[in-house]
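I've put the structures underneath this note.
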Structure I
């Protein structure tokens, strides 16, 4: 059986794994880095993965930290911010309450076609000297003790193989290879379900009205480039455009208010949309033949008891935790986890003990995760309230920019002196956010 050794082995060559490989290569130009990916590359455009809409931390991570701005501007779509329509049961889109930017925001974000992006990342990683192996099925994982190497057995086109590595990172998505092996899975208090699908055509909300005053409110008149949210009590519907020409549609709902059994097939989802978002349903009726895929997840939110270990293993992306697609935090938390992992690996390979630092990073990541989780738990009932949800969105965005964005944009996530100085203020901000979420819920 063929056997090789690497400094870092990443299980999973999707968004989390490939961006981590590129970030590690920046920090460690001479390190031996390998990535094992189950799917064969290239993958299809409009690959059926959640996480197509980025917000500012992830956008900054992709375009500035990793230096991928040229690809994002030329091959992806520039996002026209968030946009919310309080349109439950309504067809007159121009007459409902709308919350959204009238011009492009100064800090960019992107609508990302995951298939196009991950194909690019795979090519970019290989060009950077990363050993990217696609079409691989992991058969076994052995965690090394002490200074012993980790060992992964897998099969690819050439048969069974083994890789030894000093560091092992799980980026395998919902497969959660390390989480399962180490018994780290934990439940989330957030009980919501989701269905989503792709349509092979553009869904342009500007075509839903001929009202010139409404159409001219945005410059450019391109609401379709926003992440459009159609909201009602206990749910929201997303509309996300993709550079391949497809459009992503998702329904995310509180499990008790809108049970998954009402929408767990495309026909049921269409019936549900006819009741709750009839204007979207009418648009989709003419595009039924362009359905590309459909999937549903029951209770999609989950947790993980540990992500960073001084024993030289780590977990990133959906292999660890998943919050909620509202506000698109998934790629943000990939950026944060990858930044912590890159720092730990770099320090270890430079000869520095990292056990204490891994524990500190775990605490801060957990604090960020818990603060963000409060934006969702018990909050879905107020989504249909046009008096309260706009205030919530403005508060949540203020908290995001006032705390998490500052730490990331100023590159302070791994600055233990700065984090120590800010500890009291960060705890107070977390408590204030929790109080605000309670207030908003009770107000509605």
Structure II
């Protein structure tokens, strides 16, 4: 069903972007609709930056933001969209066309996509630079570069080269890094739906089920609770499979006595949650599993308690490494001085990844992690994960038997507030007694 109106924040974002770059032209191609088979397409999701600025979900469209020559100090939004075609629409669904691109999405001008090459040179007038991501689509790169050359040639003998091309990733990334109230509300809905999916799995998993059965339960819960799609490939990893950080095969039977690691997030209106929980396939943790789990949980709780404005993600990660390393020594998994292990990064034997990443429209969301070469400080409106873990690779047979083949990760989604933080996924159980109660 086509929408008849969209929220005003899409226009506000465009205005902010162009106010900060008043003499620039921005070119954003939409995602194409790739084929899965000769005449069957994959499910479609719009390119994140394109949707962030327009709310427009049709494939193969193009957005151009350009300075307005008739109204200095303002900009024009120009959309190039699919041509209306009643025969194709009968098969694949109604299209907006140029008229509704203007009426519904607020485009100042709208054309069919086949007019882009002809109109691009005139849209470059008044610009001194172009923001466009080179390297993603070689064919479209040629179209943009051809338009730039046509514009340069039309200026006559000026001695100037083509307009400078910059990647928009940084300027858009810094905008998207700081979530508005509307964005936080969408993230909250994604997080609630995701927490419900994880809780369903905690209740329903039984020894002998296959990992893909659990994945199906999670997908069902996402859709039942309003998510349009998954935010990333769901990880359902039983036993040793949990030691593979991005395991997605999800095709082995679950065994009593093993742990089950589920890393899954639902996407609600283009904003995704990212939760990981680990719990027994049977009714309870073994002693070794419980000791390892409590260590990871301790490190995560302390990391969340640190999260507030002025702290750095790098500082949080370092503290997690400190806590885990001390625990690895206490459990007899490592020997030596804690300071030496930290300095040599020997802890990566059991904890090989970073603790956090930004979260938003993309599961590994955009935004700079460094400021002037140093870890940037957290600020209100930033959303990121805190996800420490413990993994004993199947090849690592030197550890005590109770710890072999264990993979544990605990992950929550954290919003920085003016006075501290809010755990957006706090409703998803993670205390050991809560998990065992659900497993009973």
Structure III
């Protein structure tokens, strides 16, 4: 909120939203002395200190920027796009985000949820604007220049969003970076967990190639094993390691019949079809779960040519953790939702699934995550016919190849909360293998945090 004379406005910090409206038509646009003010919000904005987070105690970030896990200067690049400065907008985005086009397609956009414009009409479509400028300049960007070359070598294990972000930032700081991936393709869950109709493969490849062009060495079909003897760095000839192998295992239903032929775990099912491998799918498909994996599975089956897919979720629509727009898209495409319904056993004949017994549920008190607990309704059992059942009720971290590394009770990697370093000196970890299944932008933030911690460790 600005009051006072036009040439020297008085700013009330308690009412300021950091929207930069005060800069529109501001005399400081013409009088450079006003831009050098050290105590005013106007001076701080012109000097770019807010987006660097140097004055957060004095002036808080705008809600949209604060909501973003990597604190992108949302209002800055949206303003540039409004002025037609598309190249400059993308450059501003890339200052902190190495995967802008990917985020433009799949980000869960917490910035839009925090957008103050919603109080007027509707939030600014920030994600789509990011996607617009990222695709407009596709493949035409020049690689960023490194600060300086350094002799230290860092190994990044896993090429998902956390690994790519970490490799990108470390290379920009001058470190020699090698990224290894166990799968035959780069991208981690971006490549094998998200269907191509949600994230076009050419977009993902373009983003990865941009990081490769910085000088990051990338290898596929390289399975990494950690023996935990403390000599891993010396044996591999590297100075630090960043682990980011994600959460690629599905949680089990733990009900009778789960081992029958025709029953698939959701994450593994998506990986197989996204790698172009054949998976035997029947005509009556039942998908179990209410998250993004379940929705992606259901939609993928329709895209493979099946006419009907039924999705069963034990809570109501409001409790579904999947993105609301993805659920709506699934319904439009023909996925049939069966809410407040949970499977109790999978029925088989001759070793193969032929149906599923379910039970109706009602909602009780909220659980530790704030979602209402599903409570079985006695006597509500019923049976459905199905020749394919896909369970997508959650994901787990696979640490079978990481000996000697400390784990949390939930199976994730235990790290120092400030640095991300594991119990093995010089070995850091981030992304889903530390947090559990999360959003891509949160994994990117974790990778950037890891890069910064490694740089400090090697300084």
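Things worth noting here:
- Source structure of the calculated read-out (distance in nm of label points 7 Å out along Cα→Cβ at positions 173 and 365, 4.7) within I, II, III: III.
- Test item: Cα Rg over 2.2 N^0.38 Å, for residues 149-300 alone calculated as 1.40, pick one of I, II, III: I
FYI, it's all coordinate maths here, none of it is from the lab. All of these numbers come straight from a predicted model, not from anything done at the bench. Cβ atoms are built from the backbone, for glycine too; each structure is taken alone.
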